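Throughout, read-outs are computed from the coordinates displayed, never taken from laboratory work. Treat the numbers as computed from the prediction; the structure is a model and nothing was measured. Cβ atoms are built from the backbone, for glycine too; each structure is taken alone.
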Structure 1
């Protein structure tokens, strides 16, 4: 599944692909599926992307787990 991210700027990642409903304990990998049009080609390097893991709370809000990775969008 590809998911368009909120238009919060004109540079960087605009779309990611991966499971929208990951299961705890299962390996899930996410990939950059699109860049904002104004992102310079030199900056379109998936190895420089910082991925951050968020947890959906019972109230529907997302909070950070403070788990971050650069370049590797794989989480278990």
Structure 2
């Protein structure tokens, strides 16, 4: 995964990119999961912050290889 951690404000998104190796792997399908969807959701690597807190985003290959990223969701700025 391109980021092992990131910070994002409530209501905003951050993009995570998973790279499956080797380059010639037959199946590069991955699944994404959030440890707490009340804090942040993930869809194809795009993490959407829902409420403040710290969660883990996990990406898993069809061969059960995993990578994680710790996401800290912060309060939305008053802009």
Q) To which of 1, 2 does the computed value 0.7 (distance in nm of label points 7 Å out along Cα→Cβ at positions 52 and 68) belong? A) 1
Q.
I have 27 for relative contact order in percent (Cα under 8 Å, 6 or more apart), calculated from one of the structures 1, 2. Which structure is it?
A. 1
(Q) If volume of the Cα convex hull per residue in Å³ computes to 97, which of 1, 2 did it come from? (A) 1
(Q) Going by FRET efficiency 1/(1 + (r/R0)^6) of positions 44 and 60 (r between Cβ atoms, R0 = 25 Å, to 0.05), which of structures 1, 2 comes out largest? (A) 2
**Q.** Test item: distance in nm of label points 7 Å out along Cα→Cβ at positions 20 and 36 calculated as 2.3, pick one of 1, 2
**A.** 1
